[in-house]
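Listed below are the structures to be examined.
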Structure I
Amino acid sequence: MRSASTGARGAFSEQASATDEIARLAADAAGSTARVGEEASAVSDAAGRTNDASERFEGAAEQLSAAARRLGEELARFRADLDAAA
């Protein structure tokens with residue numbers, strides 16, 4: 001009876017250790033999953049900021065293009081006025 005009790009106690013101890021290890025690994029996995037979620041959120045935020053910056057850059061490029069076109073037109077008029085005055 002005593003050896004059966006000792007064997008049962010040893011098996012219970014091993015089972016408890018295994019259960020503790022499984023719980024620790026599950027907690028580690030949950031922490032890793034949370035970190036992955038946080039990183040995905042950070043990437044999403046960065047992508048949103050990149051999109052916003054891209055839209056502002058496109059607007060600035062359009063304004064620069066319009067300004068260059070107006071400058072070209074004014075330069076053409078200036079040259080025409082110079083040619084007419086000559």
Structure II
Amino acid sequence: MSSAASLGSAIWAAVGLGVHTDFDAAVDAVVRPGEVLLPIQAYHQLYRSLEKEYRDVHDHTDAVDRRTYENLRLTRRLPGAPH
């Protein structure tokens with residue numbers, strides 16, 4: 001999948017809006033495993049460097065994800081929202 005971030009966002013929204021009861025249910029409903037890619041050992045140092053960058057991004061986006069989830073959860077209380 002070339003748009004994994006979009007899929008992840010859709011999963012968050014589905015759980016937040018109550019379309020799925022939890023993340024496991026949402027993932028089971030929409031994620032289809034694809035090709036398994038194994039690391040190339042020669043690129044090990046590059047992967048380690050990129051892992052640090054990923055963790056930095058992850059640390060900065062966790063708070064945004066939590067706020068988004070809470071805001072979506074609150075929309076359940078709006079008239080006409082799915083429950």
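Structural remarks
- Structures compared: I, II; top value of mean count of other Cβ atoms within 10 Å over residues 20-27, i.e. the largest, recorded for II.
- Which of I, II leads on distance in nm of label points 7 Å out along Cα→Cβ at positions 12 and 44, largest value: I
- Computed -21500 for helix-only ellipticity at 222 nm (-39500 (n - 2.57) for each DSSP H run of 4 or more, over all residues; to 500) - originating structure among I, II: II
- Test item: FRET efficiency 1/(1 + (r/R0)^6) of positions 28 and 68 (r between Cβ atoms, R0 = 35 Å, to 0.05) calculated as 0.95, pick one of I, II: II
Each reported figure results from applying straightforward, stated rules to the coordinates on display, with no laboratory input. Owing to the predicted nature of the structure, the values given are computational and were not obtained by experimental measurement. Cβ atoms are built from the backbone, for glycine too; each structure is taken alone.
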